[in-house]
Structure I
Amino acid sequence: MTETRHPLDPIFKPRSIAVIGASRKKGSIGWEILHNIVEYEFNGKVFPVNPHAEVIHSIKCFPSVLDIPDPVDLAIIVVPKEEVLRVVDECGQKGVRGLVVITAGFKETGPAGLEREQKLVEKIRQYGMRMIGPNCMGVINTDPTVRLNATFAPTRPLPGRIGFTSQSGALGAAILNMAERLGLGFSMFVSMGNKADVSGNDLLQYWEDDPHTDVILMYLESFGNPRKFTQLARRVTKKKPIIAVKAGRTAAGARAASSHTGALAGLDLATEALLEQCGVLRAHSIEDLFDLAMAFVYCPIPHGNRVAILTNAGGPAIMATDACVNFGLKIADLAPRTRAQLRARLPEECTVE
């Protein structure tokens, strides 16, 4: 029986990887990505591609992806921007199904870069491939049957139940570092970059029924297709919490987002309304993002809005009550029988209201 695979599986669950632009120079992006794939003990085959090297990381190199004798699911592309289209064409001829284009120099740089990116998208659609990037940091899947760390981040990712996507590679690296310090793990990490093909909406669909992902975190500079995002988020938030940090809240921030990844940021009031309508929690800082993430990792989504407060002092109880009411929660009114049972089991000094 033929195995049915999701169109994004060649990216997130590849059985073989070609690192095109793998380098012998320690500290270079081409070296770091291959190093991370090997050190994280990827469960498939790895093929470095470099026409000027025979061996990197004790692995045989190939001059071109076309010279690799085995099938290749995923190609990580780390070549100069002028070479990307040629390399993508070779990947298409090889039958590669997934691409992660690390290289920058596309729509984020202006009209010439935009034209280059449009040609890139035309090329991947010609061959029926899916692509993360360009201008991204890579992808991670901590599933023990995959063990993929195809990024140049210095942090070794911890396994966990959080799917995280970021348009900013540098911010993504900082979040991976902070998560490691907090002991917070990820199921998957995706640096989208310019998201010329695979978008946040695609990832929401992919994670919706992923058994390894319980919480979804998103750093967004733009929505792409707001209508589709709203429809997807409404559906997904019934199963899993989505927590988003939306950058570009001010006019200056929106201009910065455009120069960073070519994102078109919208008005913040409209963003706030959109997120609220579809049940997405908005974090206003990375600290907020982690606080919410840790809460949902350890405490699943409640079934209703009624709460009971248990505290060892009166002051915190009053503050907790005010906070609950301000956020639309209802303090549960305990039945007389429940109060009587609690009073019978608690010290006389305790108050049961």
Structure II
Amino acid sequence: MNKERYNRQIMLQGFGMPAQMRLTGSAVLVIGAGGLGCPALQYLAAAGIGTIGIVDDDVVSLSNLHRQVLFTTEDIGKLKVEIAAKRLQQMNPEISINTYAVKIDKSNVIDILNYYDVILDGTDNFAARYLINDACALLHKPLIFAAVSGCEGQLAVFNVPDNQNESTNYRDIFPVQPKEGEIPNCAENGILGVLPGVIGTIAATEVIKFITKTGTPLINKLRHYNILSGEQYEINISPANHYTLPKTATELSNMEYEDSCKVSQNYIEIDAKELKSLQNQPSTLVIDVRERHEFPKLNDPFITQAPMSELEELLNQNITQEKIVFICQHGIRSLSAAEAFHEKYGNTKKIYSLKGGIVKWRNHF
């Protein structure tokens, strides 16, 4: 370890070499390399966290760049985990970085989380949030929770006992995952770009405080911050009302974690192999509902581009094909499009959506 790199924090009163050695010997997993994950990753890497894991299956898009400051225009269309790892390694070549270009789900969450000392949740959907919470509770992993929406952010530290040896988790605040329609979905919520920078940096601070045993972490507290008004307050979380959490990996696998961005299914979800089979049939129309600026570009003459913002025009047209397949980046907007077309055509046409989207099946395009 090059002491000069960390000299300014080592010399901080109450920190010193013992705290720096704790950082060097720790392993932290950041789930989500987006608006929250990017600043958190930068400061964790700079602070000297010995091993950092990054989980994200997404690619960089133009709309990410106003808040995801690890990426540049030249990175559009590339995997976030690969670009993030490259930039962090350039920033601090002394640390180790593990990348997981996968969507966190019940099949992989235990295996991925097991290796790490502290988990930072920077995801932007409720299904992942509840899954990560339950897995951390099952594995007794400290969880740094961060979330943003519009101009407001929230932070908390879960699964860490306080002075009374009591700990809390996300379900102690929000026991049950919201149902579809109860909250704005992933595509509807806007975000002020600097907000995740602020909240993500504070989340990294909570990780460092916990590992080094300095300061007072947000244990059993939920901090709320409004970036426009500057107002912030804390809510004490009671551990007395624990929701029933899975006690085994089997119980976890049987839990339901529904993506709140999904719509009801009156169509069939298919994989890339099935798409290729359908695509070769003259009776099939394949529609890419991504916006025109999104990457990667699909230079396929058999794929029609009709962005969601222009979908109403397509709905008014007379489509002669018997089968319609919708594709998008993650398989979420394609679900909405499939639902809209099912409302018009009912069972007179077969309607499909590519499950997981182009990101999941990028090697097939």
Structure III
Amino acid sequence: MALRVGIIGLGDVSMIHLHSIKLSEKAELVAVCDIDETKSSLIENVNFYTDYIEMIQKENLDCVHICLPHYLHYPVTKEVANLGVNVLLEKPLCLNTEETEKFIELSDSTDKNICICLQNRYNNTVEKLKEIINSGVYGKVIGVKGLVAWNRPNDYYTVKPWRGKMELAGGGVMINQAVHTLDLMQLLGGKIESIKGNIDNFLDYDIEVEDTVNAIINFENGARGIFFATIANATNSSVEIEVVLENGIFSIKDSKLYRHIDGDLIEIAEDERLSGLKHYYGASHGKLINKYYDCLMNNSKDYIHIKDAIPSIKIIDLIRESSESRKTILWGDILCKNLQ
């Protein structure tokens, strides 16, 4: 029997969730919720609500996808879980490391399954690169690079002002555009020892959050990472991730994984792409969603948990602290008692 699924929030990112649910044979979308009643016309043959509590009370849902602004992630997830419904939460997990503690307490106090949408972990390219690293064939990791150079015009913030406010968004380019890249850097590079970084605003936008950031990330295994992200680029360039091993260099760019051999790029793997959606949406949302549905159906815990999503949030806080203090910040300097 298909899972009964609902969505809270019909903003931009909900479109890939709608698409993925439609393609899944494991679930049926029965209800959606948004405070904007005009969005009721977006989806046919699905019950529409402006109150998510009413939706949950009436629809007997197995799972709810939460696609809301960052500052609503924790309170809405808590309320939905306490009402007895499983949650698939869009990135980022939350606003900051302090708020991750509340999420851990919630996770420990409920038997509901809360999955975080860090879907790039399921990209073909990332899975293959992780396999290569774990094989040890090319030696240990000695370097990791993450590069995000995108464009966000001023109206990106004026149309949705919460995006530019620190207390509502938790940050700018790091938490909104580059959180997946930071997640993959620590996934591929290993546990982090320290970070030194700098955040800045170069664009003439009336926002509190950063538009550009750079950082050096030192890993416990001795590897060094470099990270750069901006929304001041003239266009949305392909995100780049490079991993340097003792006996080989591999990079992900333009949705392909390459091995560097004598100046040439040898393609090893390619991500699946989706047509009709934003260029950076691949098939990995669907992979994550279907895997999560499988877990719900089979009483499995093999999905991306709250604790899996904490490192990327903590990295952001360390970079911010380093920028403000102009010092290198150790991983333990910003404490999360549930993630040492």
Compute mean projected area of the Cα convex hull in nm² for each of I, II, III and report the one that scores greatest. I
Taking 1.1 as the value of distance in nm of label points 7 Å out along Cα→Cβ at positions 11 and 195 derived from one of the structures shown (I, II, III), identify that structure. I
Give the label, chosen from I, II, III, of the structure having the highest value of relative contact order in percent (Cα under 8 Å, 6 or more apart). III
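Read the figures in this text as sums done on the coordinates, not as results from a lab. What you see is a predicted model; the values in this text were computed from it and never measured. Cβ atoms are built from the backbone, for glycine too; each structure is taken alone.
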